[in-house]
1. Where is distance in nm of label points 7 Å out along Cα→Cβ at positions 23 and 63 largest, in which of I, II?
2. Can you rank I, II by distance in nm of label points 7 Å out along Cα→Cβ at positions 87 and 135 and just name the one with the largest value?
3. For Kirkwood radius over Cα pairs in Å, the calculated result is 19.0, so let me know which of I, II that is.
4. From which structure (I, II) was distance in nm of label points 7 Å out along Cα→Cβ at positions 39 and 159 calculated, if the value obtained is 3.8?
5. Starting from the value 0.20: which structure in I, II was FRET efficiency 1/(1 + (r/R0)^6) of positions 31 and 167 (r between Cβ atoms, R0 = 35 Å, to 0.05) calculated from?
6. A value of -9500 was computed for helix-only ellipticity at 222 nm (-39500 (n - 2.57) for each DSSP H run of 4 or more, over all residues; to 500); which of I, II is the source structure?
7. Given structures I, II, which gives the highest value for relative contact order in percent (Cα under 8 Å, 6 or more apart)?
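Please treat every number below as a calculation from the coordinates, not as lab data. Computed from a prediction, not measured in an experiment: that's the story for all the values here. Cβ atoms are built from the backbone, for glycine too; each structure is taken alone.
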Structure I
Amino acid sequence: MTELQNKVFAGSLGAVNKMSAVKLLVNTLIYGLIAAILVYVVATDSFDWMDVLLVAAFGFIYSFFHDFFRIRATKKMLAAHHAYVLSKHPKTELYVPMLDKLGNTILLKRAGLFVENGKLAMEAFNQPAFTSRPKDSITIGYGPDFRITDAFDDVKKPITVFKAVLMNNPYQFAIWKDEETVAAIRAFWIADRKDE
């Protein structure tokens, strides 16, 4: 793997799977607050702070392991997507995972961009739930069926958001915000705009 490819994987994984101490603390406080309210409402005469602290501790443990296993699953899926694209397109020069932003959460899409023989294409994976390896996929080359129409950096997250048209429908995706990678993808968009 090239240095750029390694950097893209590490950055994409970091954008998707940041384990945040603040998030763990907030979740713990929320679980503790809910437990305190429930204990107070249900058992007003026998309010026990130990019960509340116990629920908050279990909330912390749950949040920690939830994030830990989510990170592991995402790493596995990212590696499987890359391996699948390389097996189908052995001359792939660069694979860029596509990301999606839902609220404050960044997710790995079941699609990715790749450059092969100097051309950009998108690989859309058919991936059954609870598996990391795609069953099959379709390849959509950059052109009439898939083209980028706009791009902008997200101000809160380390991603660049792209607006596109996919099979005549609006489509939005993001990639990890890295100057070299974003420039490589934008080059196809800029060349496409010059041809219009």
Structure II
Amino acid sequence: MNKVLTLKINKTDSLSFITDIHSKEMDLFNTPFSAYLEVKNKLTKIHKLLVGQEFYDCIGSLQQAIEGKRRIVNKLGNNIDLGLLWNEHTQKIIQAEESGKPVKNWHWEGDFLVLFFNHADGENSCVTFLYNDDNGNIIFEVSLEYPWFFIENDPDISYENWLSQYKTFYKTIISKDVAMKWIEQMAMFRDKLDANMTCCKNK
């Protein structure tokens, strides 16, 4: 594995992007990256289908958070657990599909707060949120996700039984200075990938 970008959260934790592709062969559109949360040297995969172009979206989300534009909408309620609400929403979709009456719109009011997914990846099935709390702080939060999404076989455990295992396993405040540093690092890495594309085109 090639760790190509590390974004420090604090003294012990970081967000790392890893690929199996050699650095000289990476480009903006075709190189797959996985995102890992690293907490005290323990790696947990939180996103498995990232390409370089997606750093544009990540940068946009961070900029919104810096500007306080990623607040939880009132429709979702107060003192909520975003991860739990996300799981409940997806279960409604599944139940509707199974009943033969699929919902017309999969939209959830908290969709815009989602930063990463790691669907149906065993114990690492999770969803990552980036949002502003009531005080305007930038919150980086990772919650377990019921491993149902786009898999061929039913999970080994029912949703009802799985709920007892559910938890938000990482939640922290990211300072605006850290968020700005992330933007800077992501932009530099994205531009490097873009330059590799230009280089290839000129050959």
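1. On the way: I: 1.0; II: 2.7.
Result for distance in nm of label points 7 Å out along Cα→Cβ at positions 23 and 63 over I, II: largest is II.
2. Values: I: 1.5; II: 2.7.
When distance in nm of label points 7 Å out along Cα→Cβ at positions 87 and 135 is calculated for I, II, structure II comes out on top.
3. I
4. Details: I: 3.8; II: 2.5.
Derived from the structure labelled I.
5. Details: I: 0.20; II: 0.60.
Computing FRET efficiency 1/(1 + (r/R0)^6) of positions 31 and 167 (r between Cβ atoms, R0 = 35 Å, to 0.05) on every structure in I, II gives 0.20 only for I.
6. Details: I: -16500; II: -9500.
Attributed to the structure labelled II.
7. Values: I: 17; II: 21.
Top value of relative contact order in percent (Cα under 8 Å, 6 or more apart), among I, II, belongs to structure II.
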